[in-house]
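Take a look at the structures listed below.
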Structure 1
Amino acid sequence: MTRRRLFYFFVVASFFLSTEGCSRVKSPPSEVKKPEQVIITPVVAGKFYAAEKETLRTQIGNFLRSANPNPIEGHIFGIAAPHAGYQFSGPVAAYAFKLLEGKSYSTVVVMAPSHRAPVGGVAVSTADFYETPLGRIPIAKDLAYKLIAANSFVKDDPRPYQVEHSLEVELPFLQTVLKDFRLLPIIVGTGDPSMLKEFAKSLNELLAGDDVLFVASTDLSHYHPYKEAVAKDDKTLRLIEKMDVNGFAAAVAKDDVELCGSSPVLILMEIAKLRGGRPRLIHYANSGDTMGDKSSVVGYGAVAFVGKAPEDSLTDVEKKTLLAIARKAIEAKVLGKARPPLDIKDPALLKPGAAFVTIRKHGTLRGCIGHIIAMEPLVRSVQDNAIAAAFEDPRFPHVRPEELKEIDVEVSVLTPPKPLPNPLDVRVGTDGLIIQKDFRRGVLLPQVPVEQGWNKEQFLEAICEKAGLSPGSWKDATLLRFQAIVFHE
């Protein structure tokens, strides 16, 4: 194939694939009666933290302003944070949550111990929402059902959620520092290291992408004199920082270390081991530091679990710039104005880049167009595809002026496609797919199988369907995979 024909192939392929990268989810028929929603209501609002919305906002805002953690390079995929009353542990918890400001995670998994209800294994919730004074958080019920199906020791058990504080107190902090996310609440009753390792593997496989945050809820030593508590907690935190999973589990079994959330922490350490991540101690203090009485204290630690940043990662400022470019381009086109000028100096945004722009209205797909191959500067690719998503996606009518306040914009910056010799090596939640066979081509972005709840085989069958190929065609087709840095308004 000549260079000119090869270039033409990529241009045509990019345009052809652009309307096939996002999956359209059908709305339920209007005549179907929706079942009554199940909501987990607060247990310790007004006790562990303020029950009044604005008072709680002020309380958390003060904690976050006082926290000054050192910047961390890399991708934060997990944190460990304390769960005592905010007046005791809030100043320490703020150090962990402060690191999440400006970041985006589609799913947050909060793992907490059970203090008041017996839980033999792991209890998940299939309720619709978890409520705090700051509002309702949608629960990822689909993920909960998958965990139940994959693990005999995971149960849908509402009892601990009716009395437990250790998970609930993490939520107002998350609602403050993150914009939109689904919650997968998990209360861990078992301390069996082999069971926890198995559960960590299951969680890691189910939630393989970079847009997932794992939170382990734990306090450290309880009711020792100040100096004794500091020594005990130092030993615990050193084992965590060293990623000594076996040593940590053995020390817990022998009561050589003391922390009430040892099982959630052990799960997070196992996930970090699978992801090649490392823990970093962000801050330590105890109730003697926060409240003054040092005769009998409880220890608190803030730990971040950090992995390698996604390939060609963008800074938070660069992501906000690209989202603003996409939004302004759509608004200008819809309102009949001239295309906004691209006065950009950032070298990272001026490099050739491939991007998709997705428009959603009330969470439902409203348009999606993009390029697979980098053929122009990233800023131009985002601007062009934002306009195309609003006006050229053949599945939808043009975006109208009255819709501008109702739509949300998402940008996916793609890495260069690479061959996928073994289709079963595809990583759900991390890889996007391109398929080519018999002059047919199709593409699906990495976030699509997560949104649809597909496993590997379903993802591979779906890419065949998108390309108009028969089921099973992926077994002898040409497959390429790519990753995406996905961020939204």
Structure 2
Amino acid sequence: MTEIVARNAPCPCGSGLRYKECHGKLGGAAPRVEELIARALNWHRQGRVDEAEGLYRQILAADPGNAIATHFMGMVAWHRGDKAKAEALMRESIARDATVPDFHSNLGLLLRDTKRVDEALAAFAKTLEVDPGYLEAHNNRALTLESLGRWDEALESYRQALQREPRFAAAQQNLARALLARGSFDEAWKRYRWRLNAQGHTQEMPDEAAPRLPADLSGRRITLLTEQGLGDVLFFLRFAPELRRRGAAIAFEGDPRLAPLLSRTRLFERALEPSQRAFIGDLPWLLEANDPERHPPLALVPDASRVERWRGRLREWGPGPYVAFTWRAGTVTTGGPVRLQSKEVTPQLLAATVRGETATWISVQRLPREGEREALASALGAQVHDASAANDDLDEMLALMSVVDDYVGVSNANTHLRAGLGGKARVLVPNPPEWRWMTEGDRSPWFPSMRVIRQRLDGGWD
């Protein structure tokens, strides 16, 4: 075995001791390259990127041609935002060993992330050529096809993965999303139950024989549980009134910020014991809720005193109409085999959306970055008032959403609050769209009062 570390350096085994005090002792030996690779990959999976990088460097010092260390140094570069370096290292690893399917798949993800979708598709095809059983390549190929608007091909790619492995939870969840976006609600809601498994909330697979809820729920007590973000919870609450219509008593167990809003709906009990417990995202399947027109957004009632306070503040800011803006939402991720969940548009695009209109403009962007509101004001040629602090209190934001005349921006929790008030909005939907906004048209059946403005496949918005 070859010693590849200095005697006073930390021992690569992870003990925290210096090498000479651990594997470097008389009779000891440095870990083999194979052992270091296994340890580095494990650290990388755990998010200990700096420590993994240190081991990759040690491996390459001893074995400069090591394809695995080279490839994952590329993954480290991607994690840190250097996509050019990441691509160069990934391609170098493939040149050294083209038989590893992960190398081609990760390169495909990077190419997709840099909008080179045709090259990404070729990389996923190469992955499947190297290993026809590499299920993630089908999944990632389908996600890429979605970005090209090739939805039928994407559906087929998900199905190909599931033909090989029906328990592939990520593909089940993604197929559900794509089916929802295309309006195939019955099959979609059935597959959507796999999200709990795909997201690590449970190891159990959905029970195919599980019964749905009957038409008569008289005497039943049901507590709704949540496992999703605030916007998703607000969306799925639209199905709660159907439980009441069927005779059930219902309670809500989730984000406490929703408590005052839900108490005013008069639908929910404080607590129900004993009670059947159901995840809120399973309600459409349990209720066979396949007609969006029958399930409008849950009607929300704002606090009257807050409403009057906001009306006074808006009058101080200027005359109506009052238009609120949001330009960024979602979770930003950098690097790695994930689908980006961020939604962001430029101040210039927001200004173009309302070109020619005269209004009092209001920013409700949560945690705006320095200079963003000023950039929007410059693009509008008018002052933009700051109401971002309303995001700290859902009841406060609901009151504000009830008094503005229009809302323009990307989809976020405020969009769902606005929907619960029956208010109009102009929603800028990036490509590929979130499933609830569907794949085409200027309206979604889930949000009939809102106009959808779609990003083109080439990234433009005209």
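What follows is calculated from the coordinates using simple rules that are stated; it is not laboratory data. Computed from a predicted model, the values in this text were never measured in an experiment.
Here helix-only ellipticity at 222 nm (-39500 (n - 2.57) for each DSSP H run of 4 or more, over all residues; to 500) has been calculated and equals -13000, so which of 1, 2 was it run on? It must be structure 2, since only it matches.
Figure out for me which of the structures 1, 2 the number 77, 51, 48 belongs to, where Cα extents along the principal axes in Å was derived from the coordinates.
1
Here relative contact order in percent (Cα under 8 Å, 6 or more apart) was derived from just one of the structures 1, 2, and that gives 10; the source is 2.
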